[in-house]
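Engineer: The following blocks contain the structures, represented as structure tokens.
The numbers here are math on the coordinates, done by the rules we state, and not lab data. What you see is a predicted model, and the numbers here were worked out from it, not measured in a lab. Cβ atoms are built from the backbone, for glycine too; each structure is taken alone.
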Structure 1
Amino acid sequence: MTTARHATPFPLDVDSFLARAEERGAPLDARAAEAVLGLLVLGGARRRTGLPEPTEELAKQLLHLLLPLYVSATAQELPGFVTALVSLADHTHEAGRLNAKRHAKLVARVHELAEGLGQAMTSHDRLTWPRLYGNLVRAAGVDPNDPRAVRDWLETFAARPYAERNAALGFVASSSPNGPLSEAAYAQALCAERSRQARPLLTARLEAVTTAGAPAGEPDDAREDWYDEQAGALADRWTAAGLDTLLRGPFAHLAPGGGDAPGRPLLALVEAMAVQHMEMYGEVLAPMPPAPLPGSPQEQAALLRAAPLPQLLARAAADPEGVDERTRELALASGFLVRRKPGGAPSTGPSAEAWRDGGPAELTGLALNLFGALLAQLAEEEETAEQFDGENLLTLYFLSERAGAAQSVARLAALNDMWFIPPDHESDPDPTVQATGTYELPDPQALSAVLGLPALTESDRTDLIPGAARLARLMDRLEGLGVTQRSGDALTLTPLGTSLLRDALLLGIGGEAADVFPTRDQVLAWDAERLVAGAQWWSKGAARQSVADWLTAHGTHGWTPFFQALSADRPEEEPARRRALLATLDATAVPDDALHELLPDPVLGGWAEHTLHVRGQVPDTSAVPLSARAVHLVDELEAVRRTASLAHRLTAAPEQEEPALFAALHAAFDKAASTWPGGAPALLAALIGADPYTAAFLAQQLAHHPDRTTADQARRAVRTSGTTRSPGRKKPAKRAAGKRKRR
């Protein structure tokens, strides 16, 4: 219905509603009332009285979802929307469609929800471009009902320097010096994505209600155009006159995110990085190990400006026809180029301006967006195609776990191809591979050394060539953005690459930086418990470096709290994982006094006793609890079992199962039992009491011990443990299942 003041594309008697409010002596703001009525209709409200009938659910949707999505308003205007909603509840009650009890409950709920309206309407987490610019128009004192005035303001705004416009939009960088530098760019990308989704949602809601003048029997394109036009008319009345057409037309560069939506690759990368971290660690959310980072935001900006790929895309923005198709498509995906109309010629996009005029924060956001677009492109191209979704990011995540240490292309390719690589084997990249040019795998002998797989043949090497060549091509392409660096067989995630992945993870997971991806200085400032809680999940090399740095920084006073953290009782954790950090220590660096003080510890006393014996010293054995010796034996016997299992996997025929009881474990257990008080059964009971989780895997083998009492006790331990996964492992990831190398 058309009214004197307003026009709506669906039957809605706004004037009568406003008149009745005036009769009650409580006049309403006309714009707020129309928005409340219209959005409730679009929310699916019943209209038995001719006006929408509010409910508690609809009130929540209106105040916390629809108003923050579609309506611009100053803080002073917000109470008018709540008043209009309460007035509508009163009208519904007076019309007999809401009894007194339900009316009182609804009004109380509206006032309760109103407490969160201000936050919802001012939060950048709820903004869309039309709402944001509508707010700016109002804040500038421009008449939002005057389309000429709105256009003049946009022209003036567009002419302002890039930095001034960014500041006016209010998307600010993280206040934490170690927070994500791209936080403002991420907020803008979210705004763009909400804007992209809000328009078709509004159109769909319009189609779902009875509309005045809707074309009947017209082609689908005509109907879609009509509903889109009506949605634009509503958007203008709820934000500022003419704003919808302007932001979708001549001023689209001020509101990036339509069509192919520059910024969406950034969002995809942030989500994928968070998902990858969750898949690796589950609910633990352990922090990543610290890795080298650029020294400052300015240094990071300089690294980005020196990278060849964004320079190439900036040239593409200036001359779209002067670059190859792959570069043009990447420029479109990353916002250096845009198509104003579907199928139209590409023109300069918003990323080109950010590249030209942006500071470190803007450049970092641009780089993250380009990073996401590049990964998506590489996943689709034949020479770098993924075998499963997210494979390329998983490879980068693996590199980030190595904390900047160079990795072997051959080793990483073997892991990607699901070869069985001895998990504890450590080796440097092969130095004989040519530093530049097309990557070539090392010869079989060198490949054996790198992978820890004995007697590899030329046939084995041939099997690995496709995967290694693909990986090298992938990393060489990523080097164009400056995030990776390859020299021969040595592959490194650069400080810039680490910083960008760190930003993505911080944005995706949230929380404090030190809890997700700490810097080296943050780790040095941790207490011992926090260090151990994080480092227990890191690769041996990363843990070794971080623990050594922490102990050096804390001096002689650091050893006692470090050992206390290792031996602390954490029932929810696998205790052997913490104790495994002992293997990262330079045992010769542990002060003698610290070892002697550790002898009475019920968990680590046996390790201290053993270490002192190795040094040729005579410890006070009477100070060592029997439980500590049992813990040390658990770890020693588990090491024997794992070594025997590894040797079997490397040498046995493909279908040959492991022996029921490894001879080496049998011998080691019997040797320990020969001097243990009470013999083998007592030792097994002590092992289970010391570490039930790890001892359960020993018990699986010892259930086949020739001594019947020991075997029976071991079988009972297996039945009660419920353990099915090997100790000392992370939550399985996509690559973790593996397969044995074909021989």
Structure 2
Amino acid sequence: MKWLFSELIRRNVISTMIAYAGLTWLLLQVVAVVSSVMPVHSMVAPGVLLLLVCAFPVTAYISWHFDISFKGISRTPSLDKDDNPTLKKFGLWNWLGLLSIVVVSGFVGIQYFSVIKSEQVAAQQRLAAIKKADSIAVLPFIDQSPSKNQRYLALGLSEEITSLLGRSNNFKVSASRSSQILTEKGLAPIEIGRRLAVATVLTGTVKVTGERLKIRVELLDTENGHTLWTETFSRELKDIFAIESEIGRSVVNLLQDKYTETGDLTSFSATSSTDAYVMYLKGREEYRKQTTESLKAARKFFEQAVALDPEYAQGYVGLADTLVLLAEGDTRFGVLKTDIAAALAQQNIDKALVRQPDMAEAFAVKGYIAFMQDDFDNAITDYNKAIELNPSLAIAYMWKNLALEALQRFDESLTALRKARELDPLFQTNSYNLGVVLAGRGRFEEAKNIFTQLQTDFPKSTFPHEGLADIYFSTGDFVGAIREGQKAVKLSPDNQDLAFRMIGPLLQLGLTEVVREKASEPSWVGAYEYYFENILIFEKNYDTLFERMNFKVAANPDDYWVAFEAGWYNAMFGDKKKALRLLTEKLSLIEEIEMFGMPYCSPAIEIAWAQKELGADENYVRNLTTCKALMEEQLKASIIYSELYYLAARIFALEGKSVEALEALSEAINKGWREWWTQYDPLLESLRGMDEYQIQIKIIDDDLARQRQEAKRLFLR
């Protein structure tokens, strides 16, 4: 090694190669400059680099044998055994050595050139595919901070980027909630993207050290798993909003093959106070938990956020959103009175829209406030505005579905609900509601598939079993409904709502003994009391039944529904004259909007019967006509409740159209109508003497008897 090193110095090989390296660097700089000012083929730069690298061993070999200087090229003398310089001819073996080095270097260079060229072609092909990508999911970012205490920031960042990307037109952005659920299930990013049916996924990591923030993002192609783009941002924590906007613009520019200028896609979450943003993100973390306690905590965080920055529009939206969820209502948490929650939420939304008039989330919450106040038309207007500003805002579609359903615009409602589930397929409410709606339209297989998938995604949830139980109940399979109810009860034994679901099919089958056995269980107390009158009917204890109802009516003189219930029991099993009086004398106590509850069109249809019996023809015709119009409207909207056909049978029977009434009754039974009280229904009294009517009643009775025996076995195991 000592001899070799001394020879390298003597033959000027080292100095020559240093000069060669300097020349190489200079040439590469020239290529870079030229490439930046004029069109140059993409392979020029790597080609020049490979040529210079492959020429390196050739140059080294030549410099060993020749002295290369500004004076020219001369043969380098060799040293004999006495270290005397001697010049030797560059002979055959020297030429063969040079040729070998040239061949090997050239072969290696060609191979690498081919690989680089292939990778560039593949990259260009991927880029072409990227330009056609129209969907993305932003996965929850991973907290890599030393203390692992920045999860709220990591999740909040992915949520904000999702919202930012959602504002880009013709671009589907999957909801953060679904991405988070699938991530928590341990699925890989590519699997998540395929499950959400998006072409790309954006992943990222967040590291906070003091006031320094380091974010690394990676965009993946879900079809082949290739990395399409990656970038690292290292800034001050206060620059997080600029990073969000930069990431959003980069993704949109790349995937939609367009140029979005700085300022065109800015984050609405921006605030001049970093502390306010931290409070907001902590509020979002509590909001995601969706419990009474967490929403109360979220409210406090959002209030702190807007206190720290009174101009913080996003903070006002978060506060308003939390307030509406804390209101009373079946799907809310019941902490605040509805009118108070709506007023407080509206105040905060007004503040948000003054500061950010184009914030989609603000219009969505504004629409929900209107929905809470039964202002459905204005609610839909606000939802449409939210969707216009952010076409990927899943919650706006879900809430819009509720308003459309209330206005009985059923086809539009289904379209909105489908879109909500497409954007947020792992949101249980979306899937559950879609399954319920599809079942209501008679698309039972589609509904079953949704509930089955829901069960796979959430094996500990009662929702899938509740949905399947409803399908079985709607199709007259009360045993199936009981089975699913039992599965749900095992998952949530203390859930009182499940007791209500169980008691319904049990009473349809007349299994009052089972219900009475369950009455001692705490979760069944409310349901048992609610259905106690039905139990008395099945046990034919009419004296106790009417004694209880008389007391209820006297104790609630201003409650029409108590009078209606008492009137209806009298109509079937008691005093008909009393029934007519109870059904009609306190109509002023009921709102018009409550008169025509579909699919039964109740209590209007029962009131119409009473009015006809009393000779109040004008009122009878008005109520009957309205019920008929609503029924036809729902049937045209492809709603296939068995109850609708039973409603048709009642309407035709009241109109004296016996043939049509019997056909409608038969169709209702074919679609699962199995109500035990059908044979007692006073609205079908005109059909009772007909053989066809008795045949239909026997079909119901026989099937109920069969199911009753099967259901008993379920409770004897």
Structure 3
Amino acid sequence: MSTLPTRAAKTIPNTIGLVVQHADGRVETRTVLFSEPTISGLEALQRSGLALELSGALVCRIGGTGCPSADCFCGCPAPFDPCFYWSYFNWNGHAWDFAAVGAGERQLHDGDVDGWRWSQGQPPDASAFTQLAVQRALAWLHTQQQADGSFPGFGVGATADAVIALAAANEKAADWRVGQGPSALAYLATQAGTFASSAAATGKLILAVAAADANPTDFGGINLLTRLATFADAGGRFGASNWDQAYAILALRASQAPIPHDAAGHLLAAQTTAGGWGFMPGDTAGVDSTALVMQALIAAGEPLNSPAMTQAVAFLHTQQNQDGGFPYQSPFPTSVSSTALALQGLLAVSDNPLAAGWTISNTTPFQALLAQQSAAGGFVGFSGPNDLFSTVSALPALVGKPLPLRGRQVALDHALTWLHSQQQADGSFGAPGQSADAVFAAVSGGQDPATWTQGGPSLLAYLASQAMTYTLSSTAAAGKLTLAALASRPDRAPNDFGGVNVGARVLDAFDPGSGQIGSSLFDHGFGLLAMSAQYAPGRWLSRAWLRQQQLANGGWELGSGWGADTNTTAVALQALLAAGEPADAASVQHGLTFLRQQQNPDGGFPYQKPCGYPACDATDVNSTAYVVQALVAAGHDPDGWAWSQHITATNQITLTLHTPLDALLARQSQDGGFAGFSGANDLYATVQAVPAVALRAQPLASRATWYYPGIRR
């Protein structure tokens, strides 16, 4: 994710926020620094660094969206309906107001926020302001990191909270550092042994490590799950406090480890007659403890509408202040950290904190939280208008994510463990195609498919035994097996895999006249991937043929008249890019635009929409995984703002950030498999999901070797 420029010196005291929403829904944000008392809205836009085309004071084009300056009203052809133009808005603290004057006339002061949207006069989405708020907070947080990778405050726990906050905002804690110093995650690794001295501390550390895509079973030389178990008794009780118990449960769920049968029961027994929880069993209930326990109980499997959760929500209602926010405990003033935790607790039980029932004085808890952010980006707290604890507490709530956060490494480890358990005695995973996909999964997860066995032949040995018949079944099969052979043994040419020159089988289907490979788009896509992985002659011609098959909407279709779909488009994009198509080429960008239009509000992708059979427009693991691989191939971050979505349907929660990776990870079962046609643990979905979760695109490996007819076997 991009990070905003930070305040460089006290001589530049003023900041203006800028939100730009493009026609395809993409949002760009900037913080503009200035030393004058005021600047105009147009000057702010000009100083943002965004590419502009102006016609006098009229804004014609921003960042490639809009009209050329020579024809600034090209979006409004006669009879002027529809009429698209760059609409100008100002943020009033709660919503976007249409600007009463033009950007050249409006004077902006420190802390003001302007919004632009290419539309028929509609304002930017409310979530666009959230993106600005998050990136402002991240920019300020960057200024607080220390040379050793840590964040100041209340010891190591401050850095653990910061890492959780970064993960919630889809930032990579392993990349956050000062200069060439250690990262925030590296700092935590050096402190793991001493910090993990209680169930709550160990649980919080596990949550941070898992969310940051690291391995809790081997972090800083410690198995944190083993350490956590030392604080548990035989009855599933961790430590003495409710926070010990809640953090332990959340950590076990984040690690996909079993939760002791009676663990949730200890928290349920500690619920007060008021409906909430205190720090210790028997303490007066408070907002922070209640919200944390709500998240833990839901993670442990407590039903959303159980009596305990209903009473907990009712307790939070009694604690809400007149400004819409929450205190640590009524009747104290609103606290950022308490409001943030309350939001996470409500989201955990699927209660919408943006609904009328949580709106007081025309202000939701979310708006009350946003009101506590300073122009510098931090949130108010004990240390002043920019408090680190408040800021890292606010970030997960700003993007609407309750604990625990899912991490890629934990997901990969458990997916591979489950997948390996599905291997058959002959070394296969049912059919050669699925077995080749299993090779891709194993290699993507850093494992050797030659070692995958159930006491008999290995996975690689099985595929070698099927090479002759499988490569003759289709060009896509020959291409896929060539890719699998290269991925599993990149130091060897695939000209003798099971006694077959599998790479040459692809060339058999290559038409040197047209450049087409095989008979379908999947044939051509996997064939071109295999040819590119071998640096085979003809791939340039095949690339040109594939470009010619792109439909007007930017996608590719499996067969003539079928209509573009996400799977075929994703394979086509990977093939084009592997064959040397530039990532900024019109064909690639047009394909990405098609995929963006197919994305669902939960961040995932369907096979196709609109479509002709039930549920084909719903998010599925296979389609989402294919698209993630295409995004990776194109250099896009499938966990970043550019591919984020917010649920906006009536009565649904609208503040939760969803990315394609979020959609994938949400569909992994506790067993490790991914959901598909056969249920919660579907083999086909899992083998496709693993490379995507690992952020690996095809081809996984390449080798410069050509196969001429004279050397085929």
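Engineer: Given a computed value of 1.02 for Cα Rg over 2.2 N^0.38 Å, which structure among 1, 2, 3 does it belong to? Numbers along the way, then the final one.
Structural biologist: Working: 1: 1.22; 2: 1.43; 3: 1.02.
Source structure for this number: 3.
Engineer: Where is FRET efficiency 1/(1 + (r/R0)^6) of positions 115 and 195 (r between Cβ atoms, R0 = 30 Å, to 0.05) largest, in which of 1, 2, 3?
Structural biologist: Largest calculated value belongs to 1.
Engineer: Of the structures labelled 1, 2, 3, one was used to calculate helix-only ellipticity at 222 nm (-39500 (n - 2.57) for each DSSP H run of 4 or more, over all residues; to 500), giving -12500. Name it.
Structural biologist: It traces back to 3.
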